[in-house]
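Below you'll find the structures, each written out as structure tokens.
Bear in mind that the values in this text are calculations on the coordinates, not laboratory data. All values derive from a computational prediction rather than experimental measurement. Cβ atoms are built from the backbone, for glycine too; each structure is taken alone.
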Structure 1
Amino acid sequence: MTTATLFNKAWRQLEETICVMIFVVMLVLGFANVIVRTFTNYSLASTQEIVINGMVALTLFGTAIAIKRSQLLSVDFLIDKVTPSVRKLLQVAISGAIVFTLVVMLYYMVDLLMNQYQSQTLTSALQIKAWYYTTILPLAFVLMIIRQIEWLFTQLKRHTN
């Protein structure tokens, strides 16, 4: 297998791989919490912080997966009823609006990350730096933007042929 083939396969499954890793961490922590609660009178309540942040990350990377698979809620019933030239225009406009929104969200996510880093804000339960959790989230927005642009090119190419 060539390096390019490996890279393409890794690129196609990047979001799924990240989601699996996050989910495994959440699963292990949740299971450990159940075991500790069952055999002792204690709880690993601080693990809830990691699980909640994992859920946020899963939601964002899951959205990137949905964009990639063309499974986002959409207005296909309107787009499918128009002429091909209008369809292309609508797809470009919709994708432009989505990318614009994601870029704005990415901007504010990076701003949040920088603020957390500069202020050295600590999390409430584990008392670790809050920016540790936030670091992975801009990647999710970048992937969503890339996947939306890929989707648009795929749609334009499909309707051109």
Structure 2
Amino acid sequence: MDLVNELAELAIATRLKRLSERLSNDVSKIYKESDVDFEARWFLILSILEKEKLLAITEIADYLQLSHPAIIQLVQELEKKKLIKASVDKKDGRKRMVSLTAMGKKTLAQIEPVLRSIKAENKKWIDSASANILDILTELEQSLTDQSMYHRIKLNILQQKPGSC
């Protein structure tokens, strides 16, 4: 019995997280077997820093639409691995600015063949499904941008109260 599948709509967030963890764990295993000290969860931050060169932690969080605490945790991990460096912003001492180190650039170059393979296999996997999950996710994300789940549920609860319109 798979309770998460059985709960269907009530467990959609858990189901998405479970799928994400499976994919991330498999990719991290590939990195380890390739003798690269790298975790799949680090990729987005290194990728954005490769593109943008220097960003504040808040800018990274906004760019990736992830929580500020999640970005801080990832930045700390990446600093320990010496893949990025963080410094105080010269204009605003409250901001921490983040950039790739030489080791970070070297690591991105090392994982490039793995990234090409990941992209190709993800494409095959997605194409094998009856619907394109990327298109569906885009639609669902836009729908939540238009109206958050919080507001949807709140409105539903208010409409169920006796005496409400």
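So Rg/Rh (Cα atoms, Kirkwood Rh), for residues 61-124 alone, computed for just one structure, reads 1.20; which one of 1, 2 is that? It was calculated from structure 1.
When distance in nm of label points 7 Å out along Cα→Cβ at positions 69 and 101 is computed for each of 1, 2, the one that comes out at 2.7 is 2.
Where is FRET efficiency 1/(1 + (r/R0)^6) of positions 13 and 93 (r between Cβ atoms, R0 = 41 Å, to 0.05) largest, in which of 1, 2?
Max of FRET efficiency 1/(1 + (r/R0)^6) of positions 13 and 93 (r between Cβ atoms, R0 = 41 Å, to 0.05): 1.
Where is distance in nm of label points 7 Å out along Cα→Cβ at positions 85 and 149 largest, in which of 1, 2? The maximum falls on structure 2.
Figure out for me which of the structures 1, 2 the number 26 belongs to, where relative contact order in percent (Cα under 8 Å, 6 or more apart) was derived from the coordinates. Structure of origin is 1. Starting from the value -21500: which structure in 1, 2 was helix-only ellipticity at 222 nm (-39500 (n - 2.57) for each DSSP H run of 4 or more, over all residues; to 500) calculated from? So the calculation was done on 2. Structures 1, 2 were shown, and FRET efficiency 1/(1 + (r/R0)^6) of positions 77 and 133 (r between Cβ atoms, R0 = 30 Å, to 0.05) at 0.20 was computed from 1.
By the measure distance in nm of label points 7 Å out along Cα→Cβ at positions 53 and 117, tell me the structure among 1, 2 with the highest figure.
Details: 1: 1.5; 2: 3.4.
When distance in nm of label points 7 Å out along Cα→Cβ at positions 53 and 117 is calculated for 1, 2, structure 2 comes out on top.
Largest in distance in nm of label points 7 Å out along Cα→Cβ at positions 45 and 141 among the labelled structures 1, 2 is structure 1.
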